[in-house]
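What follows is calculated from the coordinates using simple rules that are stated; it is not laboratory data. Predicted model, so just to flag it, every value in this text is computed and none were measured. Cβ atoms are built from the backbone, for glycine too; each structure is taken alone.
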Structure I
């Protein structure tokens, strides 16, 4: 963590071995309660907000910036950091990349290997590069809840 950086954890959060949270100067990472698996990297230059009950699989990258600024001919930053918002009860699959400005809606799932660079609607399964929502989905971290939900 750098000068002025803030990490706010509001719920039970597990950070598995080899996972990294890097917070740049005056940036904020807020976590409502998440499981962050091995090799995941969260890098904030501005603001990343992760909701409650979020599952982040192995080797997921979540960046709110391009890491290095690119300047235009006027000397202005052409690729400024943009907030990342991950809603409650989101599951991000193996080796996904979540880029600056992304907003993943509540209850969504992001399929393994997908690249999110924009808005994913709540309750959908998103996949691909760029990730797009293809179908509605209901999921839980509990097999018992899955069976109960499937019966409805």
Structure II
């Protein structure tokens, strides 16, 4: 009887060891997958954010260049010359300043801000909305300066 009991205890002990080994192998696999996946997610998120910020800065540069080109064009055409173009204002624009022969756009970024400055060879004034969305930018020559506004 003792021998039977002893064999039964040995079998149960072996079964428990096998279950423990399977559990340990499972934990090792899960740990390895987590160790590989978590850094990849962090790298992807960081890279994605940097790309979005770069795209927004490029859009801001394009908007500033369009405003300067249109201002120069209507200024040399003379007083009451006017042109309109449509822009899609990106998000994260902090401010847009027109004056002192410059178009200055501040873009919010994760680590501060980006300042986009375009020199304008003609006197320029006005105000353009910084809110995200689609806008018609009206550029009008007023004789000795150019007025820019968004509708």
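On relative contact order in percent (Cα under 8 Å, 6 or more apart), which of the structures labelled I, II is highest?
Result for relative contact order in percent (Cα under 8 Å, 6 or more apart) over I, II: largest is II.
Comparing I, II, where is mean count of other Cβ atoms within 10 Å over residues 37-44 highest?
Checked I, II; max of mean count of other Cβ atoms within 10 Å over residues 37-44 sits with I.
Identify the structure, out of I, II, from whose coordinates percent of Cα pairs over 17 Å apart, for residues 45-116 alone was calculated to give 45.
I
Of the structures labelled I, II, one was used to calculate distance in nm of label points 7 Å out along Cα→Cβ at positions 5 and 101, giving 10.4. Name it.
Answer by label: II.
Comparing FRET efficiency 1/(1 + (r/R0)^6) of positions 69 and 141 (r between Cβ atoms, R0 = 35 Å, to 0.05) across I, II, which is largest?
II
Can you tell which of I, II yields -1500 when helix-only ellipticity at 222 nm (-39500 (n - 2.57) for each DSSP H run of 4 or more, over all residues; to 500) is derived from it?
I
When Cα Rg over 2.2 N^0.38 Å is compared over structures I, II, which one is greatest?
With respect to Cα Rg over 2.2 N^0.38 Å, the highest-scoring structure among I, II is II.
Given a computed value of 7.7 for distance in nm of label points 7 Å out along Cα→Cβ at positions 13 and 93, which structure among I, II does it belong to?
Of the options listed, only II reproduces it.
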